[in-house]
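Presented below are the structures under discussion, each in the form of structure tokens.
Readers should treat all values here as calculations from the given coordinates under stated rules, not as data from a laboratory. The model shown is predicted, which means the values in this text are computed figures rather than measured ones. Cβ atoms are built from the backbone, for glycine too; each structure is taken alone.
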Structure P
Amino acid sequence: MTNKTQEERATDAINQLTGKVSNTLLEEFRQLPDDVQLNIVLIKTVQLLLANVLCHVAVNRDELENIVNAQGDEIKELTYTCASTAFTDKFDMSKH
């Protein structure tokens, strides 16, 4: 029997909930008309591309802050995620 820490149990619970929510959202997505599905995928793809471009053009963390503050919340979050996963050295961030 493995004794899990409280943090490991919390992580397991979060992963289970995330899995259930993801499955429910996927089923809802699959019920949408094909053209709506395609439009959603295209919009998300463009948003991810924009976040990546913003990370490339920003010279430093201060400039990145200024750029993302001019964006909407969704692009802002995607840009920070991009910066913290692929541009940690450039923006002096710790990798998650």
Structure Q
Amino acid sequence: MDKKDKINEIIGSLSPITKVFLILESIKNSKFKYIEIIDTSNDKSIMFIKLNLDDEAMIDFVDTFFDNGFKIRQISSMEFDLLQTEDIMTFNI
């Protein structure tokens, strides 16, 4: 059995409510972009950001970091979720 068959078997065994939840969760998460801000002086991560800005606002936001000499790297939602820290700030702008 290949990977696709295994996935289809697992999905087929889920309840309809679980399937709807997974689809809605996937749609919600697809609207976010995850980035890492890297200090170029020592190549260390200084910040991880989860964004749901439109493309034009995203460019303006990221340009601010570029203009100040930082590197930006796109990361996966899994990398973001694995981050363990007590220093979390949340802004709704």
Structure R
Amino acid sequence: MAYYLFKTPNVEEGPAGGARLFYFYKLNRGISIAKSGATYSRVRYAVDEDIANYDEFYRGGYTHTVDDTTKAALIAGGVGVTEANFTAI
């Protein structure tokens, strides 16, 4: 069985601050991926109490170790995860 490092999708948000120069700078924010039953969904702002209710939860902005079955399920889940989100170990 092969294993992969899974980096969650991200989105650019800006401006990064209130001063004029910050309007030209954007920050990458990780989007969490959650599985409830057989359905995957994107979660922007997860609350700790809600995380416990998911069957699987991949916190945005972090790297997670997954196997090839989970990798295939994440790609097929329709939440914006592609082959580019994975690195073979």
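General observations
- Value 1.5, calculated as distance in nm of label points 7 Å out along Cα→Cβ at positions 25 and 73, assigned to which of P, Q, R: P
- Origin of the value 40, where relative contact order in percent (Cα under 8 Å, 6 or more apart) was derived from one of P, Q, R: R
- Test item: helix-only ellipticity at 222 nm (-39500 (n - 2.57) for each DSSP H run of 4 or more, over all residues; to 500) calculated as -14500, pick one of P, Q, R: Q
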